[in-house]
Structure I
Amino acid sequence: MIRDYHLKRVLAILQELTRRLNHEQGGELVDHLIRVYDWWGREVLDAGKQEDVDRLKVIASQMGEIRRSWEQVLFQGVGMSENLEF
């Protein structure tokens, strides 16, 4: 039950990330991000079904890396990630 809640939450985050992409101006970057988000979604579902915690940790790590990269771009190095855990 708790696991299902967390999996649904991650999938909702991925949907929101996709929704917020600027499809008109994003060009190739948006196309790549859509593919990454779709792949993460499939991995989360598959890893959740198999109860593969290691795969979920890899995805969480990758999501954290992308988040930190965006923070570097948006906040010029002043990130908020120090207090966040995936």
Structure II
Amino acid sequence: MVVYTRAGCGLCRHAEELVAREAPDAEVVHVDIDEDPDLVERYTVRVPVVAVDEVEVAELEVAPGVVRRAVRRARRRSRFSGSRSRRSLG
């Protein structure tokens, strides 16, 4: 999971706290968009943005439940694709 943020952003701080609560065992990468001009161009007025498996699932005000549901869907997809791979190999 990636949380795109910027320094001094109250909504970003809220999103980071919500992600920590909603997906405590998920691997989370926090990216400050101001460190990359391309990210500034892409996300300037949209931060925070939360992406799960490279799919943007929330931006600006991240609502409770959105992250948790996205993580569950990603885990289901991962389990499904893993089981398909094993079946095709066996």
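Computed over structures I, II, FRET efficiency 1/(1 + (r/R0)^6) of positions 18 and 42 (r between Cβ atoms, R0 = 25 Å, to 0.05) reaches its largest value in I. A value of 2.4 for distance in nm of label points 7 Å out along Cα→Cβ at positions 26 and 58, calculated from one of I, II, originates in structure I. Once mean projected area of the Cα convex hull in nm² is computed for every structure in I, II, the highest value turns out to be that of II.
A value of 2.8 was computed for distance in nm of label points 7 Å out along Cα→Cβ at positions 10 and 74; which of I, II is the source structure? Traced to structure II. Computing helix-only ellipticity at 222 nm (-39500 (n - 2.57) for each DSSP H run of 4 or more, over all residues; to 500) across structures I, II gives -27000 for structure I. Computing relative contact order in percent (Cα under 8 Å, 6 or more apart) across structures I, II gives 31 for structure II.
Any read-out appearing in this document is the output of simple, stated calculations on the displayed coordinates, not a laboratory observation. Just so you know, these numbers come straight off a predicted model, no measurement behind them. Cβ atoms are built from the backbone, for glycine too; each structure is taken alone.
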